[in-house]
1. Quick one: percent of Cα pairs over 17 Å apart came out at 47 when computed from one of 1, 2, so which one is it?
2. Thinking of 1, 2, which structure, once helix-only ellipticity at 222 nm (-39500 (n - 2.57) for each DSSP H run of 4 or more, over all residues; to 500) is computed, gives back -10000?
3. One of 1, 2 was used to compute relative contact order in percent (Cα under 8 Å, 6 or more apart), and the answer was 47. Which one was it?
4. Of the structures labelled 1, 2, one was used to calculate mean count of other Cβ atoms within 10 Å over residues 5-12, giving 15.2. Name it.
5. Output the label of whichever structure in 1, 2 has the greatest value of mean count of other Cβ atoms within 10 Å over residues 21-28.
Structure 1
Amino acid sequence: MNQADDLADAARDEMERACELAWRELAKHTPWGDTFEGFTPEGRAVCFERSYLWEEHPGGDILVEVHVYEPRDYEAGVRLTRSIKRETV
């Protein structure tokens, strides 16, 4: 597997984890972001950035952003975004 595919796999895995909570739980902590170190599926040491932001306005849909990159090559990382739609009560 090449480096780009390895980073993309790590980003997809992280996005799945980032979206495990429902809108109701995430809304309590939005906006929020964190960066931590971890490993890709192939064992490469990388940084993971995860952010939860209001997509258009507070209380609306939540934009989830994930960025996975090697510490020495931030710009070459993989970025993914996904929207978690506001629950209607």
Structure 2
Amino acid sequence: MIVQEVTIRNNAGLHTRPAAAVVKLASKFKSDFFIEMEGTEINAKSIIGVMSLAAPKGSRMVLRLEGEDETEAARQLVEFFEQGFGEA
């Protein structure tokens, strides 16, 4: 299991477009992927779950990945968050 903390960096936060992109990227991997924010944990392969977080800029989240390709999944997903979903 890989657990990594990230911060939302783009100005608009985790809105529809980046939420969809997170789900699309996560769905490429076999590993389970969950995001925890302020005591709420969601399945990060669910667009409804990701959008329900309504995370504004500066929000801190914990990403948790577990499965056979968790290392590569974590690398790509953490990088995507750190780059502000291509919007920062």
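Here, each number is a calculation from the coordinates, and none is a lab measurement. Predicted model, so just to flag it, every value in this text is computed and none were measured. Cβ atoms are built from the backbone, for glycine too; each structure is taken alone.
1. Working: 1: 47; 2: 38.
This value belongs to structure 1.
2. Working: 1: -7000; 2: -10000.
This figure was derived from 2.
3. Working: 1: 29; 2: 47.
Corresponding structure: 2.
4. Numbers: 1: 18.2; 2: 15.2.
Considering all the candidates, the number was obtained from 2.
5. Details: 1: 13.0; 2: 16.9.
When mean count of other Cβ atoms within 10 Å over residues 21-28 is calculated for 1, 2, structure 2 comes out on top.
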